[in-house]
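Listed next: structures, encoded as structure tokens.
What follows is calculated from the coordinates using simple rules that are stated; it is not laboratory data. Bear in mind that the values here come from a model prediction, so they are computed numbers and not experimental data. Cβ atoms are built from the backbone, for glycine too; each structure is taken alone.
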Structure P
Amino acid sequence: MKLKQGIFLFLSLLVSVSLAQSNKTYYSLEEALAVPADSVFKLDLSKSKFKEFPNEIFTFQNLTWLNLSKTKFSELPQDFYFPKLEHLDLSKNDFGDFPEEICQIKTLKVLHLQKNHIAEIPSCISNLTRLEHLDLWFNLVEIIPEEFAQLRALRFADFRGMSYSNSMQEEWRKKMPWVKFEFDLGCDCGN
């Protein structure tokens, strides 16, 4: 009986340590690189002063949450991929184009791209079949591609800070009634 209790206690402790590690957020590459790479699940490098994308990030293939906001990135490396990533924050950067590398991360559920300079959403966005939350607030997107309607898991999409006609807003609300769209007041503009 004591052996069973000891084993149960050991397994409980192991689960507790594992859960604690998966909830820990690392706030610098140095801090994250000081622990085993497979134990880094959350990495917040917002406001980092990188001159170029740090390849050390690829060490952490168990990432489920990554914040690269306010880093002044304008592009991502072509091999930008994390097989377990669910939450990605690229807000307040210098992206002029939607980083298509994101389209290969099919585990993604939350994507923040607000306050960039993105003018177009690529059709490959339809690959993000698990995406639930998309924030594109305050970009330059004029047209939402038809492939956007294939995002069946999407529940929230923020398109505020861009001018869309009332008819265009209504069209998208009808195409995707399962999505809570955030738009600014409609205009009598062309899109």
Structure Q
Amino acid sequence: MAKISTSDFRNGLSILQDGEIYTIVEFQHVKPGKGPAFVRTKLKGLVNGKNIDKTFRSGENVESVRVETHPYQFLYADGDMFFFMHQETYEQIPLEKSRVVKPEFIADGQVCTLTIDVENDKILYAEPPGQIETEVEDTDPGLKGDTAQGGTKPATITGGAVVQVPLFINKGEKIKVDTRTGDYLERAKTK
């Protein structure tokens, strides 16, 4: 792992802090009138998901971590293991369910993003795409006259997640869902 100075900080850079890998979300160089300069940062844990605020002395060295993301196709789940396949090499990789972000939004054949610590050749986590097109597996039937202005009802989608959908959505329809918030976006366009 390479040592870098606080002057090399940039948003999205991954560093090792207290034995955990964090990504710099935001940073600010501060030069007070009295005392030495420092760098104030907001860090997000890649594995633990914690958000922390950390202040570094100006010129302090920290260890950077080389992290890459790659597309992998989800194949199937077997108990607490999820199996993914690399899109180009067809290499299959098992991953514990605890390291899969929002597994309820992942369905067979879906292309997910795996984040990998390159230096240790360790998969940190897998996450679904930001938006998915999925099918409504179960919901109460829509009633005639229900409009988009009306209320919402719960619907179970492929993968097992429950999202709130407008009253006019029926079982078997394809919809688009934002996986970051779990919100219904729109009906999927038919081809």
Q. Here distance in nm of label points 7 Å out along Cα→Cβ at positions 32 and 64 was calculated and came to 1.6; which of the structures P, Q was it taken from?
A. P
Q: Kindly point out which one of P, Q the value -6000 was derived from, the read-out being helix-only ellipticity at 222 nm (-39500 (n - 2.57) for each DSSP H run of 4 or more, over all residues; to 500).
A: P
Q | Highest-scoring label, criterion being FRET efficiency 1/(1 + (r/R0)^6) of positions 56 and 72 (r between Cβ atoms, R0 = 41 Å, to 0.05), among P, Q | A | P
Q. Which of the displayed structures (P, Q) returns the greatest value of distance in nm of label points 7 Å out along Cα→Cβ at positions 152 and 168 on calculation?
A. P
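For which of P, Q does mean count of other Cβ atoms within 10 Å over residues 88-95, calculated from the coordinates, equal 11.6?
Label of the source structure: Q.
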**Q.** Among P, Q, structure where mean projected area of the Cα convex hull in nm² as derived comes to 13.1
**A.** P
